[in-house]
Structures are given as structure tokens and as C-alpha cells.
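Every number here is computed from the coordinates shown, using simple stated rules; none is lab data. The shown structure was predicted, so the numbers you read here are calculated from the model rather than taken from an experiment. Cβ atoms are built from the backbone, for glycine too; each structure is taken alone.
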Structure 1
């Protein structure tokens, strides 16, 4: 019988140290695609889906076709995920979760093509109950909307009061909290100057996450 406790990983900036690489790569990429003025006005992209970035660019006057935008973003993503590391201590955290009867899932705003660059590097990938790309499910609004988390809770018959989300970005934190999950703000890979807000607890690394769970305040 499956547990009604669910632990949900975000991918970028949580499972993998990709946010800083994106922060180094994305501004130049957006400027080349849309021009300096539009790229500047798009602003902070941490935790923002590529669909939302494109919508914002079009609203600001960009004329790049969506197909070209997606193709160029995919090419850039292959370089990003070829460089970024999996967060230290993730395997130990997952071993703890599985040993204590938690279901585990992955919820990301990234396209499935990008997620598939990371999954082969996770030795416990077959233990993921669900891998959900919001980009592939247009019926599910992007974070900070709670729809992705609500979908997972329903799909896995999990209780929000007994479930935990691990998110780094403010849109992700807002999404998980709005769905009723206890939300840990993961800080290890945050870009310099990024102000993380409103998490129920914070963790500097995966060992801190394990310590929060081990205290038993999340368990029924």
C-alpha cells in the first residue's frame, strides 16, 4: 500500500546546481534573441517557466516565433545541463525517504527534454512515483499557481498536511504553500543577491533537509 506522505523535489536549483549556470547564460541568450531593451525588461527569470518568459517577451514587443524560441532555448539547455552538478547528499536524502515510507516525485517547470538530461544521473530515478513537467501540461498553470502540486497530491492520493516540497525559487515556494504542503526553501544554489521568502523552513544543503525531516515535525 502506498504512503499518503509525499516528498516533492523541484529540479533546477534543487536537484541540480543549474540556476547559477542559467543566470550566467540566460541574460546574454535573451539579449541575442530579443535585443537589449526587451531582455532587460524581462528581468529575473529564476523559477519562471520558459513559456512565461516567452509570453512576457511577446508582450514587450518581441517578434521571435515560438518554434525558434524553443529550439534556441533547447540548444542552450543542453549546454547548461551538461555542466551542472547533482546536489551533494541527494542520494542519502532519498534513501532516508524511501526507508521511512515516503513517496517521492519530481515537479519542474522545465520541458521534459531538459528533465531527461538529468534523470539518467539519478540512481533512484525508478523510485520516482511521478515526474511532472508543467511545460508539457498546458492545462496546468505555471508556478506560482498551485495546480501542479494539487495534481500530484490527487494522482498519488497524498495528504498535503503530511507532504513536503523542496523548492528554491519564490514562485515554487508560493506554489507549494498554496497547495498546502510544508515547504522547505533550498538555499545552496541560489544566485547571489536572490532573496528567498515565505518558506516554512530553510535548508542550506541536503543534510539540513534530512535534519528537518529527522526531527519528526512533518511525520504524522
Structure 2
């Protein structure tokens, strides 16, 4: 097996837990400030982990590997005595949105939150290199828009309208493909990595409101 590194941050009295799937850049140590704000303002337990090949986790990076790591993280959470397995929210950002969406097609969750999601790696390549026949050459798929069709949990998609990495339109396309119940939250003026900073209190209030309603 592959040993993964993760952090569990409990919130006193919280009944709901956020399982966080991070993006491609960096590792869990780069999300400290974001975790702190999310934990305090949404008042929720947070569990974040590094996929194989990231940070202090063992192994080599692969698409299938990230999916297996998502399964392992969920299993770990469900096995913790203080965690209610019926109140786990999947939260995926960027690449993590693809991993979270994949897991949500196979495992129950209270809700699925996707922040700055892309349609697929193929669509990202087409956006970056419109004049190259790059699609057929891609080894990784990460087809978020296709997988989200199978999700049965409530879905929230968030995207910064100034995102310079994943075009805002891709987040809208993921949302349009998603089944009901679903909500879209545009973060005005936010780029790819500053959503929670630019969004401020209104951003965290939107997350808390969505999760609270899903838990009713």
C-alpha cells in the first residue's frame, strides 16, 4: 500500500466534516490559512490529505492513483469514531474537483462542492493550445462534466470570474451538466487561487448556508 499524509482539524461540537481534495499546485501545508478560515467561519471539521506523490505522501502521481487516494481518505474518515459517516461533504478545488466528483459517483456524501472545476483535461488542453490536435494524445482524462451527471448529492459549483488558469466558462459548463439540486456561486473579481480571499465573508457564508441546508 501507499502511505498518505493528511491532517484532521476538528471543530468543537461540529456534526459535519469536510473532506478536502486540493488542487495540483503545492501540498496540504500550502492551505493552512485557507483551512483556518474555513474551519472557523463554516464551523466544520476539516480533513485534508495529499494524494500520492504530493507533499509527504508516498508513491507516484497518476489519475487512477488520485481516485484510489480519495477512496482511502473517505474510508479513514468513516472509521473515526467521532465522525458521522452520513454528514461528510466532499470539497474539491481545481484538480481536486475532478477527484471529488469521481468519488461522489461511487460513494454517498452529504453534498458535493466543486470550486474552480474544469470540464476535462482535454477541454483544458484545447483552451490552452487551440491550434494543436492535442486531445487524442492526452493520457489523463479527469472528465468532470461527464462524471458529475451521475452524482445524486446536492451540488454547489463556485468559480472566480477572473480565473486565469481554468476559464470561468468551464465552471459554468460543469454546472450546466450537473443534475439537480444544484447551485452556482460566482466570485466576482477572484482569480484561480484567491477565491476565499476575494470572496471574503460572503464566500464563507455561502458555503455554510449550502452545507447547513444540505444537512437538514
Structure 3
């Protein structure tokens, strides 16, 4: 066994964030009596993605992201709302989700049987990620889930990984592997921390970044093969 400690990103790697987001947004916007829910979602999704990217690049703070994304959304359509209040209600809806990507449970079960120590390493809001993991059916495979909100650092900041290495008993950088879909947060983060990485790239996207994955896989079977 070359590696012992597997650090898994959650969203888009194991958890189906797109499905969770769609349900939560629909519930939020329906409750707000928005006329065209789908049009609002089409504006919100890329806007939110950019805000999270800006947060990873330290262009904005977590508070700015949380408190302004819905006020920005409604302002786009000419309405003024309490962004913080909408954010809290959205967290209620999103934390109730638990969708996983097809095969994620079988992957984790196999890795668990093979003796790997499995950890979560996710950027996100504690209430949301904790709730979704509790509803996912895969929580028990993890020894611990490290959430940026609690750690105090966002991936790809080295501080995020330093906190993890300090919290995991017998942690060895040479025996750890960061697995995730996001080149900036997961792969560059692993590069910053001196940890080998697996870029989970099911859509076979090109890498136009400075992030340098140790390995690239396109499905869970390739990951299992790599780890054997």
C-alpha cells in the first residue's frame, strides 16, 4: 500500500452538489414566490461558482459570499432583499440534502475494506456540509470530515492542509493522497502542501492551470486500480 490516508474532496467528487443545489434553490425560490424559478437558477449558479472561486483566491471573504450572493441575484432582476436572511434559509434547505454521485458508496466501501483511512477535506459551510453528510449514507466511512469553515482556512491554502496533518494521528505526507475534482482548490492545494494528488476528471477537461496533479482518473474504477 503506497498510500494510507485518503483525503477526499466532497462536492463533485463524492457528493452530487448539482442535484442538491437544484433542489434547495427550487425550494427557496418557490417559497419566495419567484415567478420564473428556472431563470433565477440560471443566473445564480454561475454567479455562485464565481464567488466561491473568488473566495479561494482570497478576493472576497466568506461573510461577503454568504451575505451577498442572494442580494446580488435579486438585484439582477431589480429586487432588493435581505441577503443574509435568504442565505440562512438556503442553508436550511441545502443542509437537508444528501445526494451522492453514482457509485460513491461502493467506492468508499471497497477502500474501507482494503484498510485505507478515509477523511473528508471540503470547502464549505459547516451546517450545510454536516447536514448533507448526515443524509448521504456515506458518513460512517470517514474517520473525520475537515470543513474549511471549522478549520479556518480554505483550500488551496496550505494552512488548511497543515491543520489536517496536525489533527490526524500518525499523519505522513508521503502516505497521504488528496483526491478531488477542482484543480485550484484540490490539486493546487495538494501541491502547496507537498501531498500527492489525484485529479478526478470525469468530464475529461483540459488542464489550463499551473496545478500539477500526480495522477488523473476519469472514474472510480480507475481510482481503485491506481490504489491497488
If we compute mean count of other Cβ atoms within 10 Å over residues 110-117 for structures 1, 2, 3, which one ends up with the highest value?
2
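Where does the value 18 come from, among 1, 2, 3, when relative contact order in percent (Cα under 8 Å, 6 or more apart) is the thing being computed?
It must be structure 2, since only it matches.
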Value 0.6 of distance in nm of label points 7 Å out along Cα→Cβ at positions 6 and 118 was derived from the coordinates of, among 1, 2, 3, structure 3
